[in-house]
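In the part that follows, the structures are each spelled out as structure tokens.
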Structure P
Amino acid sequence: MTAVHAGTQEAKLTVRTFTLNNRKEIISKIVREVLVLFKVETVGRQGEADYLQLSVINHRLPDTEDGRVVIESKLMLFDLAGHATSFVRRGTGALDEREGAAVNRLIKLNLYHIFCEELDMPQAPWGILHGVRPTKIVHRWIRGGMGEEDIIERLQSDYACSEAKARVIVPMAFRQLPFLAQSDEKTVSVYVGIPFCLTRCLYCSFPSNILPGKKRIAEFMTVLEKDLLAAKKAIDHYGFRVQNIYVGGGTPTSLPDEAFAEMLNMVYNAFYGPSIVEFTVEAGRPDSITPAKIEMMKRLSVSRVSVNPQTMQAKTLHRIGRQHTPEDVVTMFHALREAGIPHINMDLILGLPGETAEDVRDTMEKVTALGPDDITLHALALKRGSRLRLLMEDQHVELPSDEETRRMSEVAMAYVEKLGMRPYYLYRQGYMSGDLENVGCCRAGAEGMYNIQIMEEHQTIIGIGGAATTKGVDFRRKRMKSSFNAKDLVTYLRDIDIYIEKRRALLDEAYGNPS
């Protein structure tokens with residue numbers, strides 16, 4: 001049988017209805033992940049479609065003699081005349097795999113193979129590795145004693161991951177080991193969220209607010225101080241050692257000079273000490289930075305600053321709602337270097353509207369010429385809350401194809417490697433262009449400790465400020481739980497006592513009362 005629209009990265013299969021023989025939320029979620037991966041769209045009973053119905057039926061068969069899970073998956077396609085064609089795939093779990101995990105993985109893997117092998121859909125670079133943190137699987141296998149080549153082979157067989165991607169994340173995971181070893185149960189990081197920006201970028205779905213007036217900023221600073229002091233009290237109570245401070249947002253440097261200085265002083269006085277390895281501030285973009293802010297960061301021992309041009313194409317900056325030029329980025333970078341900031345990170349986005357691989361080549365020429373210590377390459381993640389998503393639906397704004405976005409990634413990685421940088425942390429999001437990833441690359445010795453810790457979830461992160469998340473690692477039960485501050489600024493300011501109590505309860509559950 002020949003699939004409709006198969007053979008390119010833009011392959012799409014449209015059906016009027018979709019059915020699944022299991023109502024469990026997790027099963028529905030993982031099946032729909034595969035459908036999204038292959039751009040299968042349900043258009044309704046009246047919509048124009050390639051097929052009348054797509055049905056997925058999964059059954060668990062008797063386990064093997066050695067106790068491994070066996071799953072059989074059937075995909076049925078009903079053509080517009082009502083005739084059905086069925087495809088069946090059977091998979092067997094691994095001996096070291098938890099039962100539930102095996103069931104979920106095998107359903108995804110079976111369906112993935114049906115789409116690729118029977119319906120001639122293009123293989124995805126990451127296969128069925130849709131989770132945010134694919135390296136967590138690698139770390140689990142490392143702890144189990146597996147070597148690098150064995151893990152690379154298993155990623156390909158168990159998750160249909162391409163060899164190229166496997167050879168990115170496996171060496172990366174091994175390189176992370178000495179950094180993760182610097183943290184124990186009482187080592188934490190602090191995240192401070194400043195939820196303001198000067199403008200909202202076209203693609204942005206983050207919970208940030210356009211910078212308000214003086215009165216609202218003053219109110220935020222008062223509440224932030226209360227949040228900070230409560231977090232400091234908790235850190236002292238549990239005997240934590242703060243390893244990293246990360247001030248993010250939003251764009252923290254969007255605050256006026258006086259408020260920025262007040263905020264940074266509060267953070268420094270509350271948490272800075274001899275155990276600090278890294279103190280990061282996201283400076284974001286040039287229109288938010290001033291000499292006074294740079295001087296304040298230098299005076300308070302900020303060791304890492306993020307400069308996020310996203311692109312060095314003037315036309316794209318205008319298109320996405322940024323009020324600065326590529327030349328402004330260069331000026332800002334040199335100012336930070338001259339101030340003696342030890343590490344400067346630069347963030348770029350691949351897959352922005354209207355761009356090509358040649359635009360990315362030009363951007364990489366300009367960025368690498370500056371000599372940053374760390375370059376993070378983000379694949380555009382198209383979120384429901386972004387204006388870009390709405391424009392695509394209402395005004396048919398087009399993005400680069402998946403194939404073109406992957407060419408962008410190849411071009412960017414070639415420049416990064418030419419600088420002698422290697423990947424050191426990676427994470428994925430839903431709806432990423434080209435089914436790619438966000439990957440941080442740096443020169444030796446410039447690894448961002450906070451980036452490694454938060455992505456691998458080996459360490460408790462104390463979240464403070466607007467839209468911040470506290471992630472508490474329960475080392476006794478080997479699990480992580482989270483508490484969330486409100487994304488909405490008005491709610492955060494009004495209900496700060498509730499969020500402080502939620503954080504306290506979370507830490508108490510994870511750590512109990514200190515002896």
Structure Q
Amino acid sequence: MFRNGALFDGHRHHANAEVLVVEGRVALVALDGARLEADGASEVDLAGGLLAPGFTDAHVHVVQGGVERIRCDLTAADTREEYLATVAAYAERHRGAWILGGGWSMSAFPGGTPVATDLDDVVPDRPVFLPNRDHHGAWVNSRALELAGITRETPDPPDGRIERDTAGHPSGTLHEGAMHLVSRLLPATTDAELDAGLLAGQAYLHSVGVTSWQDAIIGDYAGMDDAGPAYLRAARAGTLRSHVVGALWWQRDRGLEQIADLVARRAELTHGRFRASTVKVMQDGVAENYTAALGEPYLDRCGHATANAGHSFVDPSVLRAAVPALAREGFQVHVHAIGDRGVSEALDAFAGLDAAGRDLRHHIAHLQLVRPDDLPRFAELGVTANIQALWACYDEQMVELTLPFIGADRARWQYPFGGLHRAGARLVAGSDWPVSSPDPMLALHTAVTRRACDVRAPARDEPFLPEQALDLGTAFAAYTSGSAWVNGRDDAGVVRVGATADLVVLDRNPFVGHEREIADTMVRSTWIDGHCVYER
């Protein structure tokens with residue numbers, strides 16, 4: 001019995017509620033001061049806090065994030081000096097052939113590009129490969145460049161770029177497909193490491209109230225190990241406590257011939273609480289390294305147009321053929337699209353679906369730049385908007401690495417959550433951890449205030465496009481009932497009679513008090529099937 005607090009039921013806030021859970025499901029709900037009695041029920045005192053459905057993260061990389069937590073984890077540091085100290089300390093403790101990990105922020109380095117010589121000072125004897133937080137670039141030392149044979153004469157791959165100094169020599173940052181030049185040499189991650197990473201990631205998500213999720217890359221991508229076998233082992237062993245949907249990686253150097261392989265992988269990996277029922281397409285890159293696909297070119301530092309409009313990693317004509325073909329096989333399609341051209345190309349592909357194909361709950365994630373005339377197309381085409389709200393603020397990455405290079409007009413197209421909602425789009429939410437924090441309360445804070453919270457220090461203390469803010473109820477629903485729906489769990493993400501008792505208890509009610517205190521809300525306990533899986 002949960003009592004003495006408020007309730008968010010997945011759609012609406014109730015100031016007073018009591019909820020009885022029996023055998024893993026919600027049995028009774030009493031609102032507006034009504035009392036429930038149940039002989040023998042153990043009581044959970046909400047103590048004035050909030051009971052809500054457990055959060056569902058609709059776009060996250062749990063095995064990858066967990067493995068990074070047990071390797072050289074840079075996510076707690078913020079500056080060049082802190083990163084180098086962390087790497088040096090890790091290298092002293094770990095004598096393996098490579099130094100692996102990641103999680104650095106581009107905003108800590110001039111132009112977002114760290115250099116190999118800094119790493120050489122702390123790890124001169126072994127190769128280093130450290131992806132940044134968004135995993136669209138990697139920091140390497142000179143030993144890694146040497147082993148990979150990357151020199152002044154090495155051409156940029158078609159889907160990436162080697163950062164170079166003024167003389168044309170590789171300087172230590174590899175963007176997008178260029179990461180593969182080094183990542184192909186990495187030692188294989190052992191099954192034991194992957195299993196430990198999954199359990200570490202799962203425990204971390206439970207600690208912030210996340211009870212289920214969609215893992216957005218199941219497959220081999222830029223140094224990331226295929227997480228599918230780890231999920232399968234955990235599902236068979238019963239150590240996977242959460243229900244998880246896996247998004248199988250669409251290999252962008254192949255075409256429709258890979259669909260038969262994806263069908264086979266779905267059958268091979270789906271077991272128990274893990275369903276490999278989605279296909280992930282990365283249509284473009286990210287704005288900070290100028291690989292997000294834009295309709296018009298990026299600007300240079302003086303505000304002049306360049307010749308670079310970013311990358312469409314999948315040819316738009318191939319994408320338009322692939323989406324209906326995948327839908328015919330019963331796959332949900334999950335598209336990464338950051339730039340306005342990338343979003344338009346994804347919507348164009350979904351426009352080719354028939355009614356049956358649209359029922360598969362397809363979604364486009366990130367949506368940094370969306371043309372105003374594309375906003376109503378989400379509802380018209382039945383495409384769900386998968387938002388990562390924590391990024392919609394004036395943090396250093398936005399101010400230093402994005403705004404100067406897209407121009408004032410396009411800057412107003414960014415993270416248009418309010419516009420999507422007003423246009424009738426269905427919203428779901430995720431974190432993209434380990435790119436950014438998996439704590440839903442931090443994301444809800446920024447969705448409502450359009451301001452940075454502590455984990456993304458503000459570069460400008462003002463709301464970012466405040467007309468695109470969401471009210472807390474809408475944002476909360478996106479992270480609960482919305483994301484559970486996109487994962488095909490219609491009996492989760494809500495608190496109603498008969499629903500699965502995946503729940504979170506918060507230490508305060510964020511629906512009362514000042515909106516700028518939302519990020520201060522903490523998880524007291526997390527429950528799956530009526531069993532406590534985390535207690536603060």
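One of P, Q was used to compute helix-only ellipticity at 222 nm (-39500 (n - 2.57) for each DSSP H run of 4 or more, over all residues; to 500), and the result was -7500. Which label is that?
This figure was derived from Q.
Looking just at distance in nm of label points 7 Å out along Cα→Cβ at positions 128 and 336, which of the labels P, Q belongs to the structure with the highest value?
Between P, Q, the highest calculated value is found for P.
Looking at structures P, Q, which one was distance in nm of label points 7 Å out along Cα→Cβ at positions 48 and 248 calculated from, given that it came out as 4.3?
Of the structures listed, the value fits P.
Starting from the value 0.50: which structure in P, Q was FRET efficiency 1/(1 + (r/R0)^6) of positions 224 and 376 (r between Cβ atoms, R0 = 35 Å, to 0.05) calculated from?
Of the options listed, only Q reproduces it.
Using relative contact order in percent (Cα under 8 Å, 6 or more apart) for the comparison, can you identify which of P, Q gives the largest number?
When relative contact order in percent (Cα under 8 Å, 6 or more apart) is calculated for P, Q, structure Q comes out on top.
Between P, Q, which one scores greatest on mean projected area of the Cα convex hull in nm²?
Sorting by mean projected area of the Cα convex hull in nm² in descending order puts P first.
Rank structures P, Q by distance in nm of label points 7 Å out along Cα→Cβ at positions 24 and 408 and report only the one at the top, that is, the highest.
Evaluating distance in nm of label points 7 Å out along Cα→Cβ at positions 24 and 408 on every structure, the highest lands on Q.
Each reported figure results from applying straightforward, stated rules to the coordinates on display, with no laboratory input. Because the structure is a prediction, the values reported are computed rather than measured. Cβ atoms are built from the backbone, for glycine too; each structure is taken alone.
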